[in-house]
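*Asks:* Input: structures, listed below.
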Structure P
Amino acid sequence: MEQRGSNLFLVGGAVRDLLLGSPLVDVDLVVEEDVIAVANDLGKRLRAKVVRHPRFGTAVVRGRGFRLDLARARTEYYTRP
């Protein structure tokens, strides 16, 4: 998202799949800004459907043969599991 000045981080199983040379279908991304705005931008660029979950700060971008799950970077601390 160079034009937006955003940082996108590939996380989760997609990292493993890339390392193993497996096809990427379900991709998890972490962004450092407004998730909904980034998802809307990606949806337009990729001509894909965007499902927004503003309450949770997440969104899904779905297109032909792919799914992008986006979440905002955050710090969480749990005293126990």
Structure Q
Amino acid sequence: MSADSRAAVEAGRVRGIKSGSTLVLQHMHNGKWTTLKTTGAVNKNGTYTIKRTFTKKGTEQVRVATKSGTFHSSPVTVKVS
């Protein structure tokens, strides 16, 4: 995850999730993972890219998950300035 001002890009590679599957970006809100209106798809080689512009300054804890919620990445912390 990289953050430039308030724009962030989450990119990576997944295994065991089929090409074309929808991935969502989630953030921790009031102690629960909440799905944001930001999605991406798994490419044929297993890679994905999700772009998000955050509206509030501060620190966000985010992760990538399958739309079904079956699988998710480890969370990362993003500082939004």
Structure R
Amino acid sequence: EHSFYKETGRATYVPVTDDQALEGFRLLCRTEGIIPALESAHAIYYGANLAATLPEVQLMVINLSGRGDKDLEIVRQTIGTEL
């Protein structure tokens, strides 16, 4: 189904690295106090960068799924600090 959406132009897929996803994770934690799941952190990173290129009046919705609390230990080990 995803390949159909891509081929018909109904979806665009963009790469986001693990380090960039961690940036998205920290951004949402810092600005909104929300701990996103790492899967959603990829979209947060891309969305934040895309938003910087759009007019201020443009509305963007990023859907969060999952629970970020289950990923806290992984994030802590990856960034090498206490959270």
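Every read-out reported here was derived from the displayed coordinates using simple, explicitly stated rules and does not represent laboratory data. These figures come from a predicted structure and were not determined experimentally.
*Asks:* Have a look at P, Q, R and say which one yields 1.15 for Cα Rg over 2.2 N^0.38 Å, as calculated. Present the calculation step by step, with values, prior to reporting the outcome.
*Replies:* Working: P: 1.15; Q: 1.05; R: 1.21.
Going through each structure in turn, the value belongs to P.
*Asks:* Of the structures labelled P, Q, R, one was used to calculate helix-only ellipticity at 222 nm (-39500 (n - 2.57) for each DSSP H run of 4 or more, over all residues; to 500), giving -7000. Name it. Don't jump to the answer; show the numbers that get you there.
*Replies:* Values: P: -7000; Q: 0; R: -15500.
Structure of origin is P.
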